[in-house]
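These notes open a run of structures that come right after.
Computed from the coordinates by the stated procedures, all read-outs in this text should not be read as laboratory data. Fair warning: this is a prediction, and the values are worked out from it, not measured in the lab. Cβ atoms are built from the backbone, for glycine too; each structure is taken alone.
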Structure I
Amino acid sequence: MKNTKARKRLAYITEASAIAALYTVITIAIGPLGSAAIQCRIPEAMCILAIFTPAAIPGMTIGCLISNIATGCLWQDVLFGTLATLIGVIGARLLRRIWWLTPLPTVVSNTLIVPFVLAYAYHAEEGIPFLMLTVGIGEVISAYVLGIALYFALRKNARYIFKNTQN
């Protein structure tokens, strides 16, 4: 029994670490596409992983935190951008039974939080409504379009990929 618990814990930590690493690598590789007024942070598609594993919550959050630090974001962006991702992936996990709604919390949290960071920390000259529009469009592309594509790519084999930490 104890051995099973240890294996599940190790699988959880491994999955969270892999998700964080993948988020970070993709963010850094893509560069400014994911961190401008008009942005599309491709790794936000991985919010869909919350359907398959609770390890997506720390994985996405830590990945976002490391990415924001590694790409030279201001402390406000590191803090509130990471918070937006955390809120989004927790919401995604809560909505995991309705797969087509899973990306919605990620879109909403980033659309509501990130524009204020861009306006007040980076002094973006565009107004907050415009920033909400552009960030929202980028989140729809990354979390919804790419996220749902990722869902369909993984769903048949997810029980094998995430076999130790599902639900």
Structure II
Amino acid sequence: MRAEKKLISAEYLTRLNASPFFMVVDYRGLSVGQFTELRKRLRKTGAEVHVVKNTIFRIAAKEAGIADLSGSLAGQLAIVTGPKDIAAAAKVLKTYQAEFERPKIQFGYMGSQRLSVEEIRAIADLPSLDVLKAKLLGVLQAPAQQLVALINTPGLQIARVLKAKSEMPA
């Protein structure tokens, strides 16, 4: 492999190692302006999309220990990666595909598990990670709030009785 290709392969290997997920999309039919708009939308979620040569990406994925992608990569492909939330990036892709009918999602990986197009769309329908954390925190706080209310109830009742007794005319 030429030095330039090794350098590019190493760059993709670094991206794959830094990202807990990647999604492969076929970007055929997108104009430069549309692709730039997709990049902007993904950037807002912290994700990136990069056009990649299939053979170089196949080598980088194999070196990253993700999978053997032989036979999976064909056509003009771009790779979406990000440092954290796959749901936000999948939401952007799903929305963009609904608007422009492109890019076509091919497949993805989260960790070492392969994701089908249907699974990626299901992930896109999930709430964002921040919303899920807030819901979990609410669920965890609810029993504690109920416990505090139950503990305070007898004391409040005694205080009310004493107040009512003191306000009674003698």
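Before moving on, here are some points about what is shown:
- Comparison of I, II by distance in nm of label points 7 Å out along Cα→Cβ at positions 22 and 126 - largest value held by: I
- Source structure of the calculated read-out (distance in nm of label points 7 Å out along Cα→Cβ at positions 54 and 142, 2.6) within I, II: I.
- Of structures I, II, the largest value of percent of Cα pairs over 11 Å apart, for residues 46-85 alone belongs to II.
- Given -0.57, -0.84, -1.14 for log10 I(q)/I(0) by the Debye sum over Cα atoms at q = 0.13, 0.16, 0.19 Å⁻¹, calculated: source structure among I, II: I
- Each of structures I, II was scored by distance in nm of label points 7 Å out along Cα→Cβ at positions 62 and 94; the highest score is held by II.
- In this comparison of I, II, the computed figure 0.2 for distance in nm of label points 7 Å out along Cα→Cβ at positions 30 and 78 is attributed to II.
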